[in-house]
Structure I
Amino acid sequence: MSCKIALSLPHLGCFLFLSQFFPQPLTARESTIEVFILAGQSNMEGAGQVKANPKQNGGKGSLEYLVKDAKTAKQFQHTVDQTGKWIIRKDVHINYLGRTGGLSVGYGARPNQIGPEFQFGHVVGDALTNEVLLIKTAWGGKSLAVDFRPPSSGGTVGPYYQKMIEQIKSVLKNGPNDLPGYRGQKVHFAGFVWHQGWNDGLKKEWVGQYEANLINLIKDLRVELKTPHLPVTIAVSGFGGRNQKIDRRLGIIEAQFNVAQHALFAGSVATVETRDFFRPAAESPSRQGYHWNSNAETYFLIGEALGNAMVQLIQTPADPSTGKRP
């Protein structure tokens, strides 16, 4: 199955000039690189622990534990090879603020952690014919109201909105250096993934602005990338699970769901539920509820939900007259 985006950014001319140095023909899978941008704050960075600490809950909630535990081993078996080593994908690449390579563990906030990118990359990599590049632009403790504030929201444009754009352009400009085996492929923006909300939930004023700010973020990014119907998936800020009662936190979740219902985004934006992925501290590597208790299963499931929603958006045929998907 090929990945067909309704409207994609034209390939970068400087990339094509390089193809003259690679006379061998490209295979179908190599002809295009599908680029996904993963953005947000600390929960997009990812705090899912990779290594099991036997002294801490017997290692429960770590990726090493999940791969070996009889209850979850089957679900996680695609992440390791026959010797138990972490698989490094050659068809899914990642650039996380300069940390680059084939998709594997270690692209969370720290090298011993994972975030949503881990299983998201596996899902889209398995579903799409073309090679995949994940550009991860995430910084901890950043708000949408101020730090990621998009131009259309008025006021001062957020410095991390600008950094996000700069990072995307920088990665694509330096593509040959960041992608092993780059051979002059076309570059298509295939999707945008958002997981953020903690900081905006600190102030009622910011909660009230959140829906409009996220709508503006998507609109402005689409203009910036010249991809008017760029597929977008949003993971709600569901830390705390179904027991979350704080009105500001629930207000952020409501706003995140509302964005996908906006008429302008019909069929091109999807919001995914995450509250059922929350795991208690007793089953997790830490007690940081705002970081999903550092539970690797949680981050894995968030990435899976985001990936499945993204694939569904991409695969749904678009109306040729509008470019929108039903």
Structure II
Amino acid sequence: MNRKYTVGNRKVAIIGAGYVGSSIAFALTIRDIAREIVLIDVNNEKTDGEAKDIRHGIPALGTADLYAGDYPDCADCDLIIITAGRGRKDGESRIDLVGENVKIMRSVISEIQKYYTRGIILVISNPVDILTYKAAEWMGLPNGMVFGSGTILDSSRFVRIIADYVGLHTGVVNGYIVGEHGDGQVPVWSHTTIGGIPIAEYCEEVNLPWNDEIRQEISQKTKRMGSEIISAKGRTHYGIAVCVCQLADAIINQRPTIASVSSVLMGEHGCRGVALSVPSVVGPSGVQQRIREKWASEEYRGFFDAVENTRSVLSLIKNG
């Protein structure tokens, strides 16, 4: 199908039409964030079926032109979202996916490069920090134009768990996770607030127990959440789809936001040569700025551990 694209047409390509890619397409459609959405996958028949299934609800929920396409449709996109790759199985860590998904990502990037004209590239595939670094390296775009979803979903889970503990709406909880989207994630308790009040101070004021044990329990529950969902239902896809909508809206509708996402560090916190999550300003040009805030000493230690672990994995890829 021939389609004329004009600048500012809010065009999104989604590479990979599995559970995650299709859920993202569905979420973008019902939120009416994009005008044009193209789903791309090696399984063309399934991709066409997913696109048609979502289109059936558009008259009531959105106006997006959603269709199954191929890599030439990546031209003139405002945003290209990569979800392609094998998902985690029960009992696996995200790092277990490195070998297979690096090869898949290399193939995907090679195809995108043939038709790329402009736009931001958002990596969702796991292990997202490793794949974000490699995708940025292979694309060779200005820093921040390739970034990953990183710990945005972990941060959302973190806020949800805290809200449940204090018995309040998530809107009054401010908190996030930095570091690795995986075992190396670090909750930034030093900046976690309830209604703008430091969480320890708030709990003391309302006579709610708060100590290191409770804090550790919340941290571990956040870290285990993805594995627990996979064990229960075989996959996770709804949560990340909603998080992607926040990022897509910031990029294609020019509504900059702050989120903890993964991008190649350029000296922030003294780190280079890895992609990890820190609070970042996300807007039309991707990660526009990484916020250099001060953390507690134990939070820095956890973050630096994630840096070293990520570098170790990257070195294995380079030497493998």
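Here is how the numbers come out for the structure above:
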read-out	value
Which of I, II yields 56, 52, 34 [Cα extents along the principal axes in Å, calculated]	I
Structure (I, II) behind the derived value -9500 of helix-only ellipticity at 222 nm (-39500 (n - 2.57) for each DSSP H run of 4 or more, over all residues; to 500)	I
Test item: distance in nm of label points 7 Å out along Cα→Cβ at positions 34 and 250 calculated as 3.8, pick one of I, II	I
Source structure (of I, II) for mean count of other Cβ atoms within 10 Å over residues 106-113, computed value 19.4	I
Volume of the Cα convex hull per residue in Å³, for residues 98-161 alone from the coordinates reads 117; which among I, II	I
Identity of the structure behind 14.2, 43 (criterion: Rg and Dmax of the Cα atoms in Å, for residues 130-193 alone, calculated), options I, II	I
Per relative contact order in percent (Cα under 8 Å, 6 or more apart), the highest-valued of structures I, II	I
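Read-outs throughout are calculated quantities, based only on the coordinates presented, and are distinct from any laboratory measurement. What you are looking at is a predicted structure, and each value in this text was computed from that prediction instead of being measured. Cβ atoms are built from the backbone, for glycine too; each structure is taken alone.
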